[in-house]
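In what follows, structures are represented as structure tokens.
A short reminder: the numbers here are calculations on the coordinates, not readings from a lab. Predicted, not measured: the structure shown is a model, and the values here were computed from it. Cβ atoms are built from the backbone, for glycine too; each structure is taken alone.
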Structure P
Amino acid sequence: MDTLANALNVLYVSEKKGMPLARVAPASSLVREVLLLMQKNKYVGEFEFEDDGKSGAFAVKLTGNINKCGVIKPRFAVGKDTWEKFEQRFLPAKDTGLMMVSTSEGVMSHIEAKEKKIGGRLLGYVY
């Protein structure tokens, strides 16, 4: 079970239905980091952890800014010089949307990784 794929799918479907709130379960630290990145880039609003005695869930406030989001499988390894190839493959246009990447310095957007000149593994995209 891919918790990140489930979380992004719940966000996408809830956004398309016009719901003000999405409940993402199960919760994990990777999902939390991705939600923080999406919140920082204004794709989602505030979110909070709900403890249900098992793995928990996140209640995420939707802002209406997600047109499409999803995971990237397989999780391609990207070098510090090969960002353009993957931007063209997964994003609709230049400077539109972001790819989430797991690096040695944590989860960040591909824009931050390009600025820091580091590579990593692609997790997902949102625009």
Structure Q
Amino acid sequence: MTVPTVLFVCVHNAGRSQMAAGWLRHLAGDAVEVLSAGSDPADRINPVAVAAMAEIGIDITGAVPVKLTTDGARAADVVVTMGCGDACPIFPGTRRENWVLDDPAGKDLEAVRPIRDAIRDRVTVLLGEVLGTA
């Protein structure tokens, strides 16, 4: 049985995509391969996103923003984009979803919590679909 691969993409790969990857790793364990990337990656993860995830027991401090590559996108069964517009490639046969979510950049912890929770809700639905349990 093949493990499905999910790629989360946002512009800087420092907030939304990293929180989504953290949620999916937490909820799916080894049942799904989780990747994240950015069309224009930042130098580091957004510390407020790290703090928001730490509040609920998910550690994303080891995550590093990486550049989105064509090969990386092709390798994924599902590509979830979050605000990267035309910089995110589309490949026939690859499921793509675009999640409209506020960017946590420049926001305080109080403002990032609802973004984190909205990501959790979407990741939970996606996980059920990917594993065929929805």
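Values as computed for the structure displayed
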{"item": "Which entry (P, Q) yields the derived value -10000 for helix-only ellipticity at 222 nm (-39500 (n - 2.57) for each DSSP H run of 4 or more, over all residues; to 500)", "result": "P"}
{"item": "Answer label among P, Q for the case where mean count of other Cβ atoms within 10 Å over residues 4-11, calculated from the coordinates, equals 25.0", "result": "Q"}
{"item": "Relative contact order in percent (Cα under 8 Å, 6 or more apart) derived as 24 - corresponding label from P, Q", "result": "P"}
{"item": "Origin of the derived value 0.96 (Rg/Rh (Cα atoms, Kirkwood Rh); candidates P, Q)", "result": "P"}
{"item": "Test item: distance in nm of label points 7 Å out along Cα→Cβ at positions 20 and 76 calculated as 4.0, pick one of P, Q", "result": "P"}
{"item": "Among P, Q, which structure scores highest (criterion: mean count of other Cβ atoms within 10 Å over residues 12-19)", "result": "Q"}
{"item": "If Rg and Dmax of the Cα atoms in Å, for residues 60-99 alone is computed and equals 11.0, 34, the structure in P, Q", "result": "Q"}
